[in-house]
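Every number in this text was worked out from the coordinates using simple rules, so none of it is lab data. It should be emphasised that the depicted structure is a prediction, and the values quoted were computed from it without experimental measurement. Cβ atoms are built from the backbone, for glycine too; each structure is taken alone.
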Structure 1
Amino acid sequence: MSITIRSTEQDDAKDYQRIFGKKEVQENTLQLPYPSLDSWKEKLSAYARQGKYGFVAMLDGIVAGEVTIFTNANSRLKHVVSLGLGVDTDFSGKGVGSELMRQAIRYSFDWLGARKIELEVFSDNEKAISLYRKFGFTEEGLKRGAALRHGRYEDVLLMALHSPYSTLAAP
């Protein structure tokens, strides 16, 4: 059972729909429930012009998860990227999230020149927080009542990873 990572393609829309259509995945992201195939096709087709870089993890020929890197158009914030991650619950615990994190970190620092990767995660999503900590992400803050989930405003934890190639201070 080998995991391979490749760039997201238009034909992956059906896999994104499947992954984010699962209750446990959807409710722990900022995606709305019941995503249509057309909405995913539209989102994926806009990635390049919106400064997004998507990657999928393939396991036994199936898209098992995805990670998207979001760049910033503001020239004063170009050194900071953010990311979103989704793993199909059928492949949970098989290293898919870890492989996607490795790819996102390497790509962000080695190819996009990022000095910092940020992410937001529901404060009760212990599984995801554990994964992010494993890769060196640290907590930077808490946004109270920041995101709506099941009709309730929930807290969102801000986490970040700084580049090993630079210091926090500006030159």
Structure 2
Amino acid sequence: MSIFLDTCYGKNKLTPRQILSDPILFLAFGFGSGLVKKAPGTMGTLAAIPVYWLFAQADCLIYSLLTVVVTVVGVWICGNAAEKLGEHDFGGIVWDEIAGFLITMWLVPLTWQTIIAGFILFRFFDILKPWPIKWLDRHVEGGFGIMIDDVLAGIFAGALLLLAVNQGWFN
């Protein structure tokens, strides 16, 4: 029994070996987390937690710069990966989840409670896709289209999480 979603990915039928050995696809697939059979977006968000933890060791300015770089470069990474796969917004492309989670956690303190709450809130907005997220997801193409719904889900989730932190719901 394989942990991989399939033996081939996308319309161009790339193998897990091809994906893991190509630096762009390796990043797009969230360091390989997007290859799993079930819930690749959730696995990509889990893969974002160590990235967040690492970035959160820096001050807010450095965290902000790193998050902006991950997001902006993510447009290129996701667009390039979609071209290589021959399929727009393939489920295994999870770099957008990594960027979205970093945005969710942008201005909140690093605690296990905020990580769990941020994870749940981000997945909620990423899966539910309230307006305008769903509209953008359906109407915007390319790398920007892959990224924008998760960026907005991260903003929505981050705003709620920041509100909860400021209300004293977390230590």
* helix-only ellipticity at 222 nm (-39500 (n - 2.57) for each DSSP H run of 4 or more, over all residues; to 500) from the coordinates reads -21500; which among 1, 2 -> 2
* Could you tell me which structure in 1, 2 was used to calculate semi-axes √(5λ) of the Cα gyration tensor in Å as 24, 20, 17? => 1
* Supply the structure label, taken from 1, 2, corresponding to distance in nm of label points 7 Å out along Cα→Cβ at positions 92 and 132 with the calculated value 3.3. => 2
* **Per relative contact order in percent (Cα under 8 Å, 6 or more apart), the highest-valued of structures 1, 2** => 2
